[in-house]
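Heads up, there are several structures right after this.
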Structure I
Amino acid sequence: MPQTQGVSLSYRYLRVAIVSMVLVLFIALALQIAADRAAAGPGQEWWFASISTYFYTPVQNVFVGVLFVAGICMIAVKGRDGGEDVLLNFAGMTAILSAMVPTPLTPAGCAGEPYCLDVPERVANNVLALLLAGIPVLLLAAWPRRGDLVRGAGWDLWLTWLAWGAVAAWMSLWPAAFLGWAHYVAALAFFACLIAVAWVNGRDQQVTGGPGERTRGLRPQAYRRAYRAIAITMTAVIVVGLAALGAAEFLGWRAPAQTVFVVEALLLLIFAGFWILQTIEFWEIGLPAKARNGE
């Protein structure tokens, strides 16, 4: 059954919103870096080591807002039934968690008030609020499929509840470790989910569902090659970045200060490129055939 024009528009706007959020973040970062460079004295640091560290600067509201909006949009976008839809949901949830739990920073390294005040208290409040609000949301999502909970078809529901419980237990039982590592775990999980989503798109040979449907832009084979290239490139960026940092630590060398910043920036640019391709490809049909009507 073909998608209505209204539904296609909704998915188009969701994808455009994701791309626009990445653009907003890069503009905010550029403005802050330029301001810090102009204000820095001789020998003073003016370019932070990672994008995540800009949580502790005036970029904070944009950083948190971008991750929230992008996360919600990815949860709202319907993927192919089964794996892709679950991956998009988890990518959205981990993006939101990355926004709520900033990369750890010592008070001496903060850029100034009010961005460094009471981070543990804010994390505890925000993540607890997210977990409590998640209970009715997860119940609402599970209710129409309650019969699946006792069958294999409900694996994604159980996995979602397991993730909820893991975050709740980690924050409650080991709060210091949660503050120190949750951002990194969530960020890596986010990009891992996106890599898997890109790979799924690179393997789907039945994007359209009928003779009257067509995609825009590139030929279907070109889209599939592009998505596979995105998945491989994102994986390579993460592996090379981690290997470079690990080798420098092992050999006692000092890695370039902005190594993590460059890795994060490349991943975000590739991430935006993926959603630009998705926006063009599904401009008219909204969703691939396997994401519609249980196909």
Structure II
Amino acid sequence: MRLLCLLLLVLPWLAPSPLPAAPPAPPALMLATPYESGIDTRDYYVSEKLDGVRGRWDGHALWTRGGQRVHAPAWFTRGWPAQAMDGELWIGRGRFEDASGIVRAARPDDRDWRRMRFMVFDLPDDPGRFESRVAHMRRVLGAAGIAWLRPVAQSRGHDPTALDARLAAVVAGGGEGLVLHHRDAHYRAGRSDDLLKYKPYDDAEARVVAHTPGKGKYRGMLGALVVEREDGLRFRIGSGFSDAQRAAPPPVGSFVTYRYNGLSARGVPRFARFLHVRHEMPPPDPR
């Protein structure tokens, strides 16, 4: 009897521990490459590049680009089509931080989600050309009749002069830029020359490795972030911060998105300017 009791005490400790759950796999998304002049832009649909949180609806649930489940209220996705949709969780121009906070919240707040829209720009499982997918999106979302589930407005026929005028108008209104999608393109995961982003500046991510102290009116606050790119290059970002962000800067170890205007001869970003904290880094491009 004593031996049986001893075995009952010891056996649980000898049992193998359960393996930790594997991290969620990021969805396979089509990704844009930078626009370069010289292409026939009349072959492309043009839409505004929305500064929200990339989302994928798999027919049952919403996921971020990094593969995290979005805990939206049940009413938000009720009645959505049972087919995959690629889009942007967006609440307005210049409101990325607000949208990101709402999406990351473990407990959804109805008041916050009442401001949110899911702006659909593609149907990943539709085998047709983009031109037919645009028509399909409009039919499906029109039939759903849900105010916060909308297709992104797409237009055609922009020559380079009209395209530049459209970009200038979007940026002047507080927008981020434009997206060009070739009318004959099929949906394929990974970077694609058929999907282009056109912005007046470049942007990228880097990890914060140090803070430098401010001077003058910023004495006792942040002067600049010292950041490190993936390739190990370090440089400073000293502009683009609000006073609140200088008082409570992104912590060491966090990732930030910055904008810049080309690279120097040494490969350092020119005129680097802080945009926002990157709460979820994009996964590596599919190979």
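Please treat every number below as a calculation from the coordinates, not as lab data. Just so we're clear, the structure is a prediction, and the values are computed from it rather than from any experiment. Cβ atoms are built from the backbone, for glycine too; each structure is taken alone.
One table, with the values for the structure above:
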{"item": "Among I, II, structure where Cα extents along the principal axes in Å, for residues 42-169 alone as derived comes to 46, 31, 27", "result": "II"}
{"item": "Comparison of I, II - label where distance in nm of label points 7 Å out along Cα→Cβ at positions 90 and 210 is highest", "result": "II"}
{"item": "Which entry (I, II) yields the derived value 140 for volume of the Cα convex hull per residue in Å³, for residues 138-201 alone", "result": "II"}
{"item": "Per Kirkwood radius over Cα pairs in Å, the highest-valued of structures I, II", "result": "II"}
{"item": "FRET efficiency 1/(1 + (r/R0)^6) of positions 186 and 234 (r between Cβ atoms, R0 = 35 Å, to 0.05) - structure with the largest value, from I, II", "result": "I"}
{"item": "Per FRET efficiency 1/(1 + (r/R0)^6) of positions 50 and 130 (r between Cβ atoms, R0 = 25 Å, to 0.05), the highest-valued of structures I, II", "result": "II"}
{"item": "Comparison of I, II by relative contact order in percent (Cα under 8 Å, 6 or more apart) - largest value held by", "result": "I"}
{"item": "Read-out helix-only ellipticity at 222 nm (-39500 (n - 2.57) for each DSSP H run of 4 or more, over all residues; to 500), computed value -6000, structure in I, II", "result": "II"}
{"item": "Among I, II, structure where FRET efficiency 1/(1 + (r/R0)^6) of positions 34 and 162 (r between Cβ atoms, R0 = 30 Å, to 0.05) as derived comes to 0.10", "result": "I"}
